[in-house]
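Just below sit the structures, each encoded as structure tokens.
Just so you know, all these numbers are worked out from the coordinates, no wet-lab data involved. Quantities reported herein were computed from a predicted structural model and do not represent experimental measurements. Cβ atoms are built from the backbone, for glycine too; each structure is taken alone.
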Structure P
Amino acid sequence: MALLAGCRDRASTRGADTDDAPTTVRIATFNIQVFGRSKRSKPDVMRVLVDIADEFDILAVQEIRDASGDTAGAYLEAMNSQGNEDHRMAVGPRLGRSISKEEYAFYYDANVVEIVGRPATYPDPDDVFEREPFVARFRVRAVDFVLVNVHIKPHDAVTEIDALDEVRAWAESEFGDADLIVAGDFNADGAYFKEDMQRDLLDMNWITPTGLDTTVKDTDRTYDQFVISDSLMDEYTGSIGVYRFDREYGLTQEFSTKVSDHYPVFAVFSVAP
């Protein structure tokens, strides 16, 4: 599988069986800081979140916090009423050991992408993860791949990232596909994690450049990551980056931090036959 960068006219996207079907898929991960009732009640913030979602074929979201369980669906409803009307969603259970629980979600453009089978949460037999990874198998044209959505606990980053090898083995068995992408907020920088430990803990391809700042404030950390299996390296176009929504939409830093403390990170893969 592979991706290309660059903005596209979303309205021109065609279905998967036509001659002008997309040749790339653009996947993003986005930690939307404390995404719950308060944030979704702000129309200006939701407008930005919808515009961001419209930039990608698949958006893996972390940190949905809402005891009512309504926020994930409210985001989808906003996407389909304010932007591209063909978004779909897969949302996981509320997770976490404390009272502050989170959901993962995948949002995707059904004109381009379909989910194959049923998404699943990693069973975590040894209770390693604060928030067990949420996993789904996707198909774009004739290309299938498994996407693992993670939000690593900061102070347990080394332990949880080390355990992603077990998640990979489980996902390959569960979904019958070794083409794997792990994406999300790894908290893989600063005091939590030393970048030279990456492949020692998870022997896959860490494609997010060291030094890429994925945070909105002046912290300069590469917390958010894409890690892919060897089998996807031919499809990976080499295009990866941070979506600077503040620059794209002319936002102040003060307003941008109301959207999130993270930027989306995206990668592009080729799906050409």
Structure Q
Amino acid sequence: MEIFTDIKRSSEALESIYSKSEIRQIFRVFWEEKVGVSKARSILNTWESIPNENLIDWKQFIEQLLLGVPYQYALGFCYFCGHRIFVDQRVLIPRPETEELVHYILDKIPESGTGLDFGTGSGAIAIALKSKRQKWTFHAVDVSEGACTIAKHNARINEVQVELHCLDALKDDFHELPNLDLIVSNPPYIPQIHHSTMDALVVDHEPRIALFVPDDDPFVFYRRIAEVASIKLNAGGLVAVEIHYDGAKGVVDCFSSPIFTNVEIKTDINGHERFVFARKC
């Protein structure tokens, strides 16, 4: 595989995977990381050759991209709500839609309380919320030991305190956790049937355990969240979940019990039904 040593040819080689605007954004992030903002601007604006001291890193980076590795994994990080989040193939890459979920939650919760990130992955949601609600205590759970390791690392580098618990949220109980004022989750929600139609960047590299649910039980995580909320959530506490774009009715049904009120659906920036919120009576 030829790995190009100039910006222009590297860009052209990637156009079968990314749009031109995406390529420029990816390159900008790489070079700002390596040489700073002003030098990165010079490199990208002049299409100049790669500086020798950065050539090995550049070749490795482009090689990963040409192999179809998502650029966030190739970089080793992404940004979420302004926070640098370390990511690798043990965790899902945080999405812009999930940033919207964080903003919705911040508009709905008070200045102090106790929250749980159910299925935390990289820890991005808990970290973003904790940074804006410093009087809150945040707990986070995930079944993957690798994800818990990454979430702990991300909390540390972002200088926020998040209590991590490695457990199977579908099977284990939550007796060690305190009562809660918020349960937030971006759980697996894509029916397995959609696998063959999805972008290879996603299905070939991101952890399937964080993406897919059985076709015959697509709301399994939402039912469990409702069950945990019925036990652990304080009166007036908030449930906030991200959902599949065509799954709103099924998720709302999970919170149709009389113990929940103010169940509402919110759309994302693209107009898709993407979030469900509910209050504990």
Quiz item: Where is distance in nm of label points 7 Å out along Cα→Cβ at positions 174 and 246 largest, in which of P, Q?
Solution: P
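Match the computed value 138 of volume of the Cα convex hull per residue in Å³ to one of the structures P, Q, and report its label.
The correct label is Q.
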Practice problem: Tell me which of P, Q gives 14 when you compute relative contact order in percent (Cα under 8 Å, 6 or more apart). | Solution: Q
Self-check item: Which of P, Q yields -11000 [helix-only ellipticity at 222 nm (-39500 (n - 2.57) for each DSSP H run of 4 or more, over all residues; to 500), calculated]
Solution: Q
Self-check item: Identity of the structure behind 1.4 (criterion: distance in nm of label points 7 Å out along Cα→Cβ at positions 30 and 134, calculated), options P, Q
Solution: P
Quiz item: Upon calculation of semi-axes √(5λ) of the Cα gyration tensor in Å, for residues 102-197 alone from the atomic coordinates, which of the structures P, Q produces 25, 14, 12?
Solution: P
Self-check item: Structure responsible for 23.5, with mean count of other Cβ atoms within 10 Å over residues 182-189 calculated and labels P, Q on offer
Solution: Q
Quiz item: Which structure, out of P, Q, was distance in nm of label points 7 Å out along Cα→Cβ at positions 166 and 230 calculated from, if the result is 3.1?
Solution: Q
Quiz item: A value of 2.0 was derived for distance in nm of label points 7 Å out along Cα→Cβ at positions 22 and 214; which structure in P, Q was it taken from?
Solution: P
Quiz item: Quick one: distance in nm of label points 7 Å out along Cα→Cβ at positions 62 and 262 came out at 0.4 when computed from one of P, Q, so which one is it?
Solution: P
Quiz item: One of P, Q was used to calculate percent of Cα pairs over 19 Å apart, for residues 86-157 alone, giving 30; which?
Solution: Q
